1. Quick check for you: by distance in nm of label points 7 Å out along Cα→Cβ at positions 125 and 173, which of 1, 2 is greatest?
2. Quick check: 33 is what I get for relative contact order in percent (Cα under 8 Å, 6 or more apart), calculated from one of 1, 2. Which structure matches?
3. Which structure, out of 1, 2, was FRET efficiency 1/(1 + (r/R0)^6) of positions 117 and 157 (r between Cβ atoms, R0 = 25 Å, to 0.05) calculated from, if the result is 0.50?
4. Among the shown structures 1, 2, from which was the value 3.7 of distance in nm of label points 7 Å out along Cα→Cβ at positions 29 and 61 calculated?
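Quick note: the coordinates plus some simple rules give every number you see, no bench work behind them. No experiment lies behind these values; they were computed from the predicted model shown. Cβ atoms are built from the backbone, for glycine too; each structure is taken alone.
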Structure 1
Amino acid sequence: MNGIELEFFIKKISHSNGDCIDLNQIPMLMRRKLSPVGKIALSTMLNCYDGDDVKLVFASRYGELERVVKLIKQKNEENEISPTGFSFSVHNSNIGLFSLINKIHSGYNSVAAGEESFSLGLLDAVMNKSKTLFCYAESVDRYESTSILLDVKDGEKVRIVSNSENIESNNFSEFLAGGKYICPLYVMERVYD
C-alpha cells in the first residue's frame, strides 16, 4: 500500500464480548449446534446485516479451535470423527451458515492471518469495493466479535492510508472510541469533509 489511500463508508458496527447475544433469527435446531464463538459471531453479524445481498468476509485467528480439539480427542479415543462435528469445525463454518440462513448468494472469504487476522480481514473486506459484511471472531482466552457493514456510498466516511511511518499499533477499540485504528500495514481514520 505504498502511499495508496482507500476510502469507503461504514454503515454499522456491532461489537460484543458475550453480552446481549440475540439469535432469535436463527432456527432453534441450528442455534443449538453453534459453539460459543459461533453464537457471538452470528449475533454481531445479525446486528449489522441490513437484508441486502452483500459480500461476506470472516476473520479469526483460531476459528473453531474448541471443536477441532474435540475432534482430535474423538479420533484418538474412538478412532472416528463425527461428520457433523467436522462440518462445524472448519474455519468458514460460521460465515457459511450465516449466508445460508440469510440466502446470500454472493461470494464469501475466510481469513486466518495470525495476530493480523483482524486487520487483514478488514482490508480484504475493504478491497471488495462493494457492500460487504465483515466479521472478526476471537475464541481463545475470550469470546469476542466485531462485525462491520461496509459500503461504497452510504454511512460514515473512513480512509485507510499506509502506515509508512511505522506508527505503533493499537486495538480497534480505539477506533470505536472515536480515534484511529493503527496496525502494522495501515492506519484507519474517519474523514471529516
Structure 2
Amino acid sequence: MREKDNLDQEYWEQRYSQNRTQWDVGQITPPLKSYIDQLEDTSLQVLVPGGGNGHEAEYLHQRGFPNVYLLDIAAAPLRNFQERVPSFPMDHLLHQDFFHLTPNQYDLVLEQTFFCALPRNLRPTYARQMFHILKPQGKLAGVLFTGEFEAEEPPFGGSVLEYQAYFEPYFQFRHFAPCYNSVKPRLGRELFMVLERRDRPQFIA
C-alpha cells in the first residue's frame, strides 16, 4: 500500500464519517493543557489548525480566551464542535485550507495532530506557512510524534532532526524536548515544542 498523496477534504470527511479518528483521545491532552494553563494573556489571537474535534479550542474557550479560531478542511468535525460547544463564536469556526490563510494574523498557533496528518511533502510548506500566518514574535507550540507508524496513512511520524530542519529557517527554538506528561499510549513517542517566529527567514547558503 502506497502512502496516500491526495489527503483532501473528501478523504477527511470520509475518515470522520467512518469514525476513523484514532488520533483523537477524546479530550485535551496533558502537554497542551499544561501549556495553556501557563498562558496569562487571554487576548491572544490563537489558531488551532487541522483541529478536528477541537478539544484545545474548547479548553481555551472555557478558560476565557475570546480570540480562538478552530480550522479544519473537513466540515464534519466543525459541525460536531458547534453542537458540543454552542457558545463558541460561529465565525471562529474556519472551514478552510490552512495553506490559503493570509499572513500576520495570529499570536499563537497550537499544533496537535495536524502536522502528522499532512502528506510528508507538505512539511516544508507547513513550516513556511506557519511563519507567514504568525505575527512578529508569534509562537508555534504543540506536539509532534517521534518515530514511525506501521500504517501508510495518517498519522505519519518522523524524527527530531527532520523536524529541526523544517523549522530552523523560520523559528527560534524556545523548547524542543520529549514530553514528560504524554497520555500513556503515546509515552516516549511525543516531542513538545515552543518555537518563536524569526524576524525573517534564515537559510544556510
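1. Biggest value here belongs to 2.
2. For relative contact order in percent (Cα under 8 Å, 6 or more apart), the value 33 is produced by structure 1.
3. Label of the source structure: 1.
4. The read-out was computed on structure 1.
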